[in-house]
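K.L.:
Dropping the structures in below, format is structure tokens.
Every read-out reported here was derived from the displayed coordinates using simple, explicitly stated rules and does not represent laboratory data. Computed from a prediction, not measured in an experiment: that's the story for all the values here. Cβ atoms are built from the backbone, for glycine too; each structure is taken alone.
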Structure I
Amino acid sequence: MCGIAGVIAREPLDTDALSRVAGMSERLVHRGPDGSGTFQDRHVALAMRRLSIIDPQGGEQPLYNEDGSLVLIANGEIYNFIELRDALRARGHQFLTGSDCEVIVHLYEEYGQDCVRHLRGMFAFALWDRRRRVLVLARDRMGEKPLYLYERKGQLYFSSELKALIRSGCVPFELNPTAVDLFFHYNYVPEPMTPIRGVRKLAAAHILTVSVDTWAHKESCYWRMEDAPLLTGDPAELIRNELESISELIVRSDVPVGIALSGGLDSSAIAALASRKYPGAMQAFSVGYQGCEENDERADARALAEFLGMPFHEVEVKTADFANFFPELVYWLDDPIGDISGYGYYSVMKAAKAHGVSVMLQGHGGDELFWGYPWVRESVYQTERKVASSNRGGPHFLDYLSLSAPQYLSPWGIKEWVKSLAGLRKSWELYDRDRVSPREQTVFYDLTPDFCMAHDALPGMYQPAFLEQIQLSSAFDVFTASMPRPRLDLLITSLICRTYLLENGIAQGDRLSMASSVELRLPLVDYRLVETVIGLRKARPDHELPPKAWFRAALKDVLPEWVTRRPKRGFTPPIHEWHQAVFAAHGAELEGGMLVRTGVLSAEAGLMLAKGPFPAGAGSPMSFKALTLELWCRQLAVPSRHALVDSALQQEPIALT
């Protein structure tokens, strides 16, 4: 595990480019505090920071093949490296280290770019082929490890983190208006876009090759979950087999491994399965919230840890600590992510490092893969209705009509029922949405209140010149699929994994673990498990079954019933209390702040949002997203360490064009 950075140039590198690469490496030290490595050729410079996990004494990078014609820097872990290394040795390859990533250079010798198809794990790597004078950049299938790209004047820079590109002077801080608009809709910027003009991410499961001689760029996708072959058999048995397999691989480490444990099914399953395979006592870490029992899962987590015989450590997060730390938290997130729960993830990883644990397991991916979110299942139903209506020539209102009784028999409940016209108003809204939206547009994120509130409010909040630079309809492009599209349940699974899971869950996990120099591993996004679920789903759809039905069946004899029967709560802090505290401490920054001065928000919108309004039904209100983006701009635009400084407001306005 490490951070990587580098540049490839059409002309021989000058001292300025080399200095920028060195600057990027310095700003990735938190990703790799245990060592560093560099490589320099006339047209290529590579740098890495190392967090020692496998072969701590001998696994330094760059890594080379036998004759030194291939040079590799890699960020991540190859979980099946032992099996790959044994097979490669049998074919005559000689290894110089015990590093898991060294298998990549030898696989490249055998298979070229198809080497990635043999890797089971998480990775982003840069491989310089000195004979062909080609740089190969690649990223793992589910996007666990990031890689940012920026091209300028015949030079292509890359880095594990956006802040390293910006702070090293590679990239001017110019906001991308379309990306800013997407952030306000989604709470994050969907990949491959970033908030900075000209910077993008190499998309998950993609390879990019750059030739020095021709300066030809070739980018290709080598894997899609939708392409998993149809699979028949017992879902519980087949899913259990893959869970057992990845649990054995995921604990390979030469340093201690722990787990972030909540009271939920996903992390509990990982704890039970992985602790069986781990050659020692796996430590468990959990977070709770002072004075908020309804949000605190420590008791549930502690009970399971005791049941499994795992040493248990708990962290209590205080509201004041969150409010004070919030600007720095935004810095560590690297991309702006409007999720208030991030401080809990950060606190768990910091505690793990303090206890000498440098590898942590977490349960991200279970909800997205196994229908854990009701609104995602609803997306399938509503899109099916839209498609059926379209096939009949257009929607008919009677297909949408759904009357309801009052939800609460109270004066307030009766009033709300009357306002809804007994459900008639909602029926008309859904009918009208499908009547005017394009046929190719899936019913997806527009089911979430935050997206809809943003879409309604943003035209009145943006400054006119900013509004002219974006198309508000572009927010729907993320879930618009050209015809013929995959079967809807498969498409929706892919969409939730490529949006919320990737840019909220996985991205937060990577950045907030690496902020404390901890490697995060996510067994439930293992590509073999994903392919198994999708293959089974092709044979027999499961979205009409109870939530996580296949997953629960696969865990039948793994967890006690008092775990499997718990209602889902989620990793949720006391949102309203934290929101009030963070706005009391920092809300004034929105008044005439960078978002106003750079022409994004109107002065009136900045003043209104600074008060921290939190509309009913919102999860991440516009005010919180605006404050997150405001502090993110201040942190990354100003060349200070990572503390918020008042001098930010005295800088020249950030360019938008």
Structure II
Amino acid sequence: MIADPSANAEAILNSIGHVEADLTVLPELALTGYTCGDLFGSDALLVGAAEGLMRIAESTRGRRGAVIVGLPLVVGDSLMNVAAVVCGGTIAGVVPKSFLPTYREFYEGRHFRPSGPADPETVTVGGRGVPFGTDLLFRLGEAVVAIEICEDLWTPIPPSSHASVAGANVLVNLSASNETIGKAAWRRDLVKSQSGRCLAAYAYVSSGPGESTSDLVFGGHCLVAENGSLIGQSRRIGDGRSPEWVAEMSVTCDIDLQRLAHDRRVVGSFDDVADQLKQNYRTIELVNDAAEQSAPQKLLRYVDAHPFVPSEEGELTERCGEIFAIQSAGLIKRLSCLPKSTRLAIGISGGLDSTLALLVALKAVDAVGWPRQSIHAITMPGFGTTDHTRTSADRLIESTGVTGDCIDIRQLCLDTFHSLGHRPLGLEIDANTTVASLQRQLNQLPDDAADLTFENVQARIRTMLLMNRGFVLGTGDMSEQALGWATYNADHISMYNVNTSIPKTLVRFLVRYAADHYFEGQLGALLHRIAETPISPELLPPASDGTIRQNTESSIGAYELHDFFLYHFVRNGFTRDKILYLASHAAFDQPYDSVTIAATLDQFITRFFRNQFKRNCVPDGPKVGSVSLSPRGDWRMPSDAESGAF
């Protein structure tokens, strides 16, 4: 209601009475309305606003959380546009607006004075002194809240920038931003970028259609961002939907303060500007009778089960194209350092990883003008190769026009077993044993047969053959690096690895993207066939029906779980309990019970620590996302670190 503080206070009380949150933020000048004009000079309006503030403050007695509300306030001989923080039945502090817009449709300089050096440290509200100033921070548990008002955000250096360096991790903006064409997108960008720049949460609350429409319309746009990402947004006037939903112009979100704290710890440059602060800050502790009440158990936050894979189709398409460009650009630069006579050797298995690496190689050689025949794609069938993957590999080579070669590695492996005196999978071999007779014996073994040496010999033979054929393009992905699911000095080594920071859950989407956007016809259909192939190193013999026996995810757990754990362990530094909590709220492709999730997480942590020695010497390769395990990039840790504390 315009110029009716009593009615507005009543509406605010009704509204916040239904909200169960630690922090509730209301718009700029919410107690009077932003568009009062010269009525701001009226004693009746100002007295009514002060009385309304006292009513709201009293309503917070015995209530969980704090409320921030905007109003006009007489300070000395001036009128100021302020935000008041109320908690536990009292007014904890008042923050004035720093920058007043007096251009185009705005005339705030006509009515208000901006904050300045002459501001008092306290003001009298309701008969008592209350802390006052732009130097106030409010601590609510682990949250440290800083306040700015509307135009403050639109300035080159918003006040929240300084406040965040001083320790604020939750920034709020009480605004009265009118709607014009394209302004909503601009507003979103400002909120997101300021939250990212400050490594903080940013809550933005704007006036709605209850304001005067004499010259302007206010859309009620509410936004919450966290470190550069928008995590919540209300409906607004102008978003193309009918106007009957005014009551929905609000948004409630959970802020992950642990993630913000982690990001600030690891981004060293955030602290580098601390000595540039122009003022000291006062911190006010917000306490109330309900401080010990537990928070709501319902998580008001979307937990992405696949944090490496955008859920929105348009964003996923854009992301896949960007990743292909980064992978290809990295390889193009590396090729530019090599003689044009170089042969680019790549092992093709018919599986996801090698297919993705080949597709990147195709884009790279096409870009630099090398013939596709300079790519030497080698299939190396072994004791575990199935007809399905062998056919896929052969068709892939034929469809792409690269140079193809096939080397059966089984005899070389058999000779190695003889040299080592090794009995593969416990079978007897002698000088009369042939590849065919050994394969027959292997095919009759039970499904649980295991022999690490048997597997490693095959992997190392393949790498030896590749290394003697040219410049080897690696194919292993980041998920395999995290788990150590690679043979040391075998598929773990190459001259350059374009997949080094691509998680397994994203590899499949990238192959599908390539099928739909870069390659048509039979090759596109083939890529979709490969994308549906079960993940396996195919180092153990096929099942009796000729299908893949060695399913990786049956051995170590689902990759969608491991990638979820990888993201939150490395990117966010979360504890085991925090990761389990988030996993319990994520909608994975498959249903997993809590026991399976916990056991898989324990396996992830154990394997992650045990296999750092492999990651300490991984080949060069481009970083494409926010997580990388390269010791020359994001991740450095000792190979003999203990995992018990994690």
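K.L.:
Where is distance in nm of label points 7 Å out along Cα→Cβ at positions 134 and 198 largest, in which of I, II?
P.N.:
When distance in nm of label points 7 Å out along Cα→Cβ at positions 134 and 198 is computed for each of I, II, structure I gives the biggest number.
K.L.:
Comparing distance in nm of label points 7 Å out along Cα→Cβ at positions 14 and 142 across I, II, which is largest? Mind showing how you got there, number by number?
P.N.:
Working: I: 4.5; II: 3.7.
The maximum falls on structure I.
K.L.:
Could you tell me which structure in I, II was used to calculate mean count of other Cβ atoms within 10 Å over residues 350-357 as 25.4?
P.N.:
Values: I: 17.0; II: 25.4.
Of the options listed, only II reproduces it.
K.L.:
Same structure again: Here relative contact order in percent (Cα under 8 Å, 6 or more apart) was calculated and came to 10; which of the structures I, II was it taken from?
P.N.:
Values: I: 16; II: 10.
Going through each structure in turn, the value belongs to II.
K.L.:
Right, here's the next one. Work out mean count of other Cβ atoms within 10 Å over residues 30-37 for each of structures I, II, then name the structure with the largest result.
P.N.:
Working: I: 18.8; II: 23.8.
Comparing I, II by mean count of other Cβ atoms within 10 Å over residues 30-37, the maximum is at II.
K.L.:
Quick check: 1.00 is what I get for FRET efficiency 1/(1 + (r/R0)^6) of positions 342 and 574 (r between Cβ atoms, R0 = 35 Å, to 0.05), calculated from one of I, II. Which structure matches?
P.N.:
Computing FRET efficiency 1/(1 + (r/R0)^6) of positions 342 and 574 (r between Cβ atoms, R0 = 35 Å, to 0.05) on every structure in I, II gives 1.00 only for I.
K.L.:
Out of I, II, choose the structure whose coordinates give distance in nm of label points 7 Å out along Cα→Cβ at positions 62 and 382 equal to 5.1 when calculated.
P.N.:
Source structure for this number: I.
K.L.:
For distance in nm of label points 7 Å out along Cα→Cβ at positions 126 and 582, which of the structures I, II scores highest?
P.N.:
II
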